[in-house]
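What follows is calculated from the coordinates using simple rules that are stated; it is not laboratory data. All of these numbers come straight from a predicted model, not from anything done at the bench. Cβ atoms are built from the backbone, for glycine too; each structure is taken alone.
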Structure P
Amino acid sequence: MKDGMKQEPLLTVKNLNVAFPSAKGEVQAVRDISFAMGKEKIGIVGESGSGKSVTGRAILRLLPPHARVEAAEISFAGQNLPDLSEKEMRRIRGNEISMVMQDPKYSLNPVRSVGEQIMEAYLTHHKVSRKEAKERSVAMLEAVRIRDPRRVFDLYPNEVSGGMGQRIMIAMMLIPEPRLLIADEPTSALDVTVQLQVLAILDDLVSQRGMGLIFVSHDLELVASFCDRVIIMYHGRIMEIIEAGKLHQSVHPYTRGLLNCLPKIDGERAPLPTLQRDAAWLESGSSGGVEHVAG
């Protein structure tokens, strides 16, 4: 979104609804979500249970079979994803759209080396020799700023730190060269300095490759400093879609409430306010809607 030129969206989501069965009846996790994005960084922010991670998984059809997913449209690069077969979706996942999960400990195979797992991600989508795949994997480890990538290539997940594990996951998801990356709280388990390093890596790679990025997080300030636009979610609905630079100018009461609850180092030493929620928000949702995006 640098030059203000309009383009066709890379991803368009219209009226996405996701529900799960429960002992007390159906639970509506996502309600009428609609947004569009191009080659930009979109942040999805909300409290725990707001539906932000479910939204990302629904786009890639990674929800369990008992989930009820309905949408008027989930269009990626001209293809409506709900209309594709599972075989066609496997060509999309990883190759066109990749997803970085929250904790590498649960995403990396503990009995296979780091390098083998990255190679597998590349060989699945490219018909090349194992030698070429290994060189590409080492180069990708170097791209995510891992020192001595050839040594790390032969390590197992239990032999690397949390920050390095997250970089390895990013390398694995980006080596097929997808057009869209969904990052589901990729820095939440990391300390502040490593968080900034991982974000800098993502920012550089997304900019260099001309990708789109959906960054799912609960950290409003972090998303505002990193993304181009921010989607604020509450109880499965979009409350507001706002440019990141204008976040602190928001007049939506929920966004204002979230901002007011953030502690300030130089602020008064008083108890943080309690977030007041309005039942009407569950019915009204966002006025942002689906829109064309700047390139």
Structure Q
Amino acid sequence: MPELPEVETVARGLRRTILGRRILSVRLGKTDFIDDPAALEKHLPGRKIEAVERYGKFMLLRLSPVTGVSRMDANGDGAPAALLVHLGMTGQIAPIPAAQPREKHTHACFLLDDNHELRYTDPRRFGRLAFLSAGPLAEELRGFGADPLDITAAEFLKQTRSRRARIKALLLDQTFLRGVGNIYADESLWRAKIHPARLGATLKKEQTKTLLRVLRETLRNAIVMRGSSISDFLDAEGQPGEYQQHHRAYGREGKPCYRCRAVIRRAIVAGRSSYFCPTCQRVPRGFLVLPLPRSLAKRARK
């Protein structure tokens, strides 16, 4: 599932191509992933795309009021609103020339005033689209935590020590930090030499400072490289990311650690596969590490 760097990459691409464009019409296919499809068809036409923002793993297309409609309009067309976009596991959104044939699994087309269509494709339909006026949007975003690129070291320390949870679970908790997922949690913990099953409250102050620093470095480096393309991720220009070539822990079970050459192992933390070095990232006492699959164990002995 796209995380902060992938969503930021797509948002930056859309800013270059659709900012200032006006939506002329909406055409929908399958709508089981859309909150109130009729609202998109009714309220999007006539609105200009005034901003494209990332909010955690979401994108927000900030929309102008409909031209010539009073702010007192009962339908809310006279007030600013936003199109919320979540890419799910296989979602892609990009502007395409309107004359170009639509690809399979294209479920939403927004005709723009430059003869392009902003098209949302999603084979598995685990994403989400929603039209939200100001009040519902504020309510939607209320429960999310701080952006990891903005949170202060003092607040990160305070939040980490105030919750009795494993540090990997904390990093994945969107009410703590918004936008971090499995990939960048594992990568940051490897760089900080902290095991994902450590209780966050037991980390020393210097460890939390190091973790926040490497988390930010990891996210920023991934953004520069347009994110990680593990399976389906493509940016707004249809190009894959490159950061997967720099992974040091995630998905490397059975391979040697880049620091100490010990074999990278896997465990389940917070219900997710977590990859770590058992030498560099000391395993908490009594924590279960999954045995290496036979094929990987054989390869690791060579």
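Here are a few things to note about the model shown:
- For Cα extents along the principal axes in Å, for residues 161-280 alone computed as 43, 34, 26, the structure of P, Q it came from: Q
- Relative contact order in percent (Cα under 8 Å, 6 or more apart) - structure with the largest value, from P, Q: P
- For mean count of other Cβ atoms within 10 Å over residues 81-88 computed as 12.1, the structure of P, Q it came from: P
- Which entry (P, Q) yields the derived value 40, 22, 15 for semi-axes √(5λ) of the Cα gyration tensor in Å: Q
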